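What follows is calculated from the coordinates using simple rules that are stated; it is not laboratory data. Remember, predicted model here, so these are calculated numbers, not experimental data. Cβ atoms are built from the backbone, for glycine too; each structure is taken alone.
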Structure I
Amino acid sequence: MGTMNNPVFVVGAGPGIGASVARRFAKEGHPVGLVSRTRSRLDGIVDGLRAEGHHAVAATGDITDPEDITRALGELTAALGVPEVVCFSPLPEIGLIRPVLDTTPADVRDALALSVVGAVAVVRSVVPGMLERGSGTLLFTTGGAAVRPSAERAVSAIAYAGLTSYVGLLAETLPARGIRVGRVTIVGAVGPGLTHEPDDVAEHLWRHHASPGEPVTVLAN
């Protein structure tokens with residue numbers, strides 16, 4: 001499973017799933033690196049982790065900009081070392097979600113930039129170090145449109161289809177070289193008191209790293 005002093009990076013860190021993933025892995029001894037576009041959001045999570053006695057650092061980075069996200073991950077690697085685990089879990093851009101006949105080329109471009117191009121940039125940034133060490137885990141989350149596409153939420157279906165295909169190809173390629181790949185698809189609302197608690201999602205992601213079985217978990221509503 002790798003050594004406990006290797007870091008976990010959470011890409012797309014927010015107060016929901018991202019913060020829960022950070023806390024779950026920190027409890028197991030992993031230093032935490034966080035990436036988000038919003039400094040205030042990062043500072044709140046980092047402050048909470050440090051208050052609990054965990055080691056955490058953050059870097060701002062735009063997932064839709066491959067050069068910028070690569071720079072941010074480089075900063076975290078310089079501070080913490082090559083990650084043992086990277087969790088890619090950005091929030092979707094709600095403003096892009098509309099019925100299929102109202103969906104524009106720009107909507108699709110922007111959704112793919114976040115969910116697919118961003119994922120590829122992150123993987124290409126972190127995997128060389130994992131391969132050199134011979135261990136690592138890549139974790140991904142998707143929304144329910146990955147398994148229940150809807151014409152009313154077109155870009156979600158399109159973007160998650162692309163991300164699902166990419167993650168599946170990684171899962172065919174990387175385990176033979178020591179890198180685990182896991183995906184958790186969440187059908188239904190996520191948040192305190194909603195269909196899925198962020199801490200429960202984080203627990204499933206932890207299991208994909210700690211005791212991997214099937215590469216995909218679907219959390220139904």
Structure II
Amino acid sequence: MRKLVYYVAATIDGFIAGPQGEFDFFPVPDDISAAIFEELPETVPTHIQAALGLPDRPHQRFDTVLMGRGTYEPALREGITSPYAHLRQLVFSTSLPSDQDPAVEIVRDRDPVEVVRELKQQDSDSGSDSGSDSDSDPGGKDIWLAGGGKLAAELLPEIDELVVKRSPRVACAGIPLFDGTFTPTAFTPVSTRNFASGVSMTTYVQER
């Protein structure tokens with residue numbers, strides 16, 4: 001069965017963005033960029049891949065991305081309506097028009113948990129390995145939850161893995177990793193990778 005993976009950058013004190021959704025205070029050191037380009041190129045927005053001249057490579061892990069409106073909004077402000085055109089894109093929002101972009105599915109009136117459970121049940125052998133074939137069946141690889149905090153809190157029961165790129169920064173305020181009601185949930189750390197730049201990447205698995 002496919003996994004839901006919350007793969008996200010956060011500060012030392014657990015914020016994924018500033019109070020107004022700012023994220024430009026997060027550094028992107030060369031060692032982190034190199035690791036992402038090599039290991040998870042599909043998590044790089046399509047327009048950035050093109051601007052950097054990155055080669056077209058098969059998806060390493062994800063073929064579907066989930067976003068809340070706050071995570072989708074920065075791209076919209078730049079006039080980019082399909083930031084991850086190489087992935088299946090679902091945006092959970094009650095206010096965005098459903099015809100925002102034909103390549104983006106706006107989920108307005110459905111329970112996010114129900115949607116994710118359906119995605120997980122898709123045939124794990126049916127997905128394409130090609131990052132360039134946008135018409136292929138996207139059911140084969142894991143599901144990337146890109147943010148934000150409110151959507152992550154709603155989907156907490158379905159998050160199988162939490163991968164946090166911890167930046168050596170303190171924000172003091174902003175959007176937390178999980179922005180919901182008090183819901184103690186146990187995760188087990190299974191690996192940590194430390195980079196020379198000071199960023200660490202820790203993978204946690206939810207205890208079932």
Output 26.4 (mean count of other Cβ atoms within 10 Å over residues 6-13, calculated) maps, among I, II, to structure I
Rank structures I, II by mean count of other Cβ atoms within 10 Å over residues 54-61 and report only the one at the top, that is, the highest. I
Can you rank I, II by mean count of other Cβ atoms within 10 Å over residues 14-21 and just name the one with the largest value? I
Using Kirkwood radius over Cα pairs in Å, for residues 110-157 alone, single out the structure from I, II with the greatest value. I
Assuming -14000 is helix-only ellipticity at 222 nm (-39500 (n - 2.57) for each DSSP H run of 4 or more, over all residues; to 500) as calculated from a single structure, say which of I, II it is. I
Which of I, II yields 19.8 [mean count of other Cβ atoms within 10 Å over residues 78-85, calculated]: I
Using relative contact order in percent (Cα under 8 Å, 6 or more apart), single out the structure from I, II with the greatest value. II
